[in-house]
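These notes open a run of structures that come right after.
Quick note: the coordinates plus some simple rules give every number you see, no bench work behind them. Treat the numbers as computed from the prediction; the structure is a model and nothing was measured.
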Structure 1
Amino acid sequence: MSGTSGSVGLSTTVELKGHLIDSLTLSKVIDVVQQLGGDYHLNDIRVGSLKKDISSINMTLMAPNQQVMAQLMEAITPYGAVPGDQEEPEILTCEQDGQLPKAAYSVKLPQRVHHRGEWVPVQNGGAWALILEQGQARMKPVSELRQGDVLISGTHGLQW
């Protein structure tokens, strides 16, 4: 089974487990994928025969580019989707202080919130990059990146 969206540039495998049919989780995931411009193929479906049984689905997500793929992964993770592949993430090195290479994984948090008629600054808002440092992964504000920082690229090897 597959969707019918447009062109495909990237694909990745994800897995879902739980009460996927009766909770409409599968339907919600498919809706989100299509709304964000992605496509899907259901590779393997195992539906529990009793109400207490857990179902599992292995599906391939397809997206026209890395940005859409990142949006898809972020959007379906709350439904319990986890990467089906166990690939290591691609690693990049920061080449210039405060500069994020184009392919690096990053998130943008709100910088201000409107409260009681005023714009209030959000502490720790703005753009953040995912870095590896001394065997640990952490988010770091882009403005604090330093030449030589080890950055993560793409969504392979990430789990939400």
Structure 2
Amino acid sequence: MHINEQTLTRFYTAFAELDADAMGSCYSLDATFEDPAFLLSGQHEIVGMWHMLCDAARGHGKQEWRLDFSDIRADEHTGHVHWEANYQFSATKRRVHNIVEVDFTFTPEGLIASHRDHFDLWRWSRQALGMGGWMLGWTAFFQKQMREKTRAALTRYLAKNS
């Protein structure tokens, strides 16, 4: 198994266990992260996001959280993973089944340099938010608002937990 496949396996095993510290150890200091909700730079912000999300998932009880991952592929420079999470969305208490495809790049030391999650935001928003997500979840306006709210939540979390 390539060292970068080992990094991804370690990362997603830790994610399944909601171990944000172990997840964070897989990133380089200047890593980047992007998904429809977050656009982050640096290990500090990325690890803070994982702590915030893992804390929220644990808050609903470990029995409410399940993550499965597969299709781990990586070479010297790039990687890919498929993962699916089943959880209760904190803000609405609604059940979500998120299906995600992920692309990575790596440092020569086998750390994650860039991490980009791809998922259907409209599908996610319909599950997490109900009718409001169904009506607006597909729009650029919704994504912009979501990124602003998640950025504000992360800023508050980091200020409180640093």
Structure 3
Amino acid sequence: MNALEKLRSLVDQIRSQDRPFDVLEHWRLAGRLLSRFPVDADEAARVCRDCDIEGLDALVTGLENPSPTHQHDEPDPPVSEAEMAAALKAFRKRLKLARLADESRLGGRYTSSGRHSDIDAIIPPGQFGAHVWRALEKAGKLKHTGQGFYAER
């Protein structure tokens, strides 16, 4: 179950509860999960503070069915080969670090498990604009996997 599915199940659990004190922990968890998504932080804090189930449902629905954020009315600015190469290098480095961090997690024992990471997509580094990542996708170097995540082809 991913975080978005967990949020949806929390909405359903909160709706099904009839005692308000039983759902306080669900609201706390929903607030922590919402902080991981690209939503308006002030709105997410208000929804969780006021225990606004309709607002939470609207936020989760917006995450499940994102509207296109990029308007195709205006073309992207041109991206130079040097900028694309630097962005791809930064992306690969960030992906490598994410995989190493995942592989080096310690389990319940004193040594690591030695397993391989399952991370194949990341949110690209913010030092380059979204138009650079779209250019790399058009060039066939990266693949957009949804919700701002990119993977190497």
Check: From 1, 2, 3, which structure was Rg and Dmax of the Cα atoms in Å = 15.4, 46 calculated on?
Finding: 2
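Identify the structure, out of 1, 2, 3, from whose coordinates helix-only ellipticity at 222 nm (-39500 (n - 2.57) for each DSSP H run of 4 or more, over all residues; to 500) was calculated to give -4000. List each step's numbers first, then the result.
Numbers: 1: -4000; 2: -14000; 3: -16500.
Derived from 1, not from the others.
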